[in-house]
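Engineer: Next up: some structures, all given as structure tokens.
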Structure 1
Amino acid sequence: MEVNENKRNAYLAFRYVEIICIGIFVFGFLWNGTEMLQLTFPQFMMLYGGIGAIISEAIARIILKQIKKKIK
């Protein structure tokens, strides 16, 4: 049982790293787009912070479903 727990923890760790890397990429891409859209910093934070929260929630739910499938 301990081996499965370690594998699950490793899986989650890699998923978190993946999410961070994707987030950094998206942040850089959007920052470049912000200059084109001429958004102020607060507008940038509200728009892309909200989008990031929605994307993070969706990814978290997908990961939770995968964990539940592995447990069954």
Structure 2
Amino acid sequence: MNQMDKLKLVEQFSRKSAIVEGQTKIIQVSDYITVYIETIGEIGHSVYLDTFKVDGNTYNAGYSSRSDTLFVSHSD
């Protein structure tokens, strides 16, 4: 997933738009997170979050291809 795709999903999250069935899941994590450890079963891996600005708010977001999930953290 490229930066533009992530930005579109962060915008969707920020504006509280409805998630379309079959689309990438968006999960909110704790504020100010820049690295999230995703665990699937007993295996964990790091998901690094990039900074995005949407409508004057700052978010960190990172994508996991393993679970097709975007993790979003507020960082205002």
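Values quoted throughout were computed directly from the atomic coordinates according to the rules given, and no laboratory measurement underlies them. Note that the structure is predicted; figures quoted are calculated from it, not measured. Cβ atoms are built from the backbone, for glycine too; each structure is taken alone.
Engineer: Can you spot which of 1, 2 the value -5000 was calculated from, given it is helix-only ellipticity at 222 nm (-39500 (n - 2.57) for each DSSP H run of 4 or more, over all residues; to 500)?
Structural biologist: Numbers: 1: -34000; 2: -5000.
Structure of origin is 2.
Engineer: Thinking of 1, 2, which structure, once Rg/Rh (Cα atoms, Kirkwood Rh) is computed, gives back 1.16?
Structural biologist: Source structure for this number: 1.
Engineer: Which structure, out of 1, 2, was FRET efficiency 1/(1 + (r/R0)^6) of positions 7 and 39 (r between Cβ atoms, R0 = 41 Å, to 0.05) calculated from, if the result is 0.95?
Structural biologist: Values: 1: 0.45; 2: 0.95.
Going label by label, the one that fits is 2.
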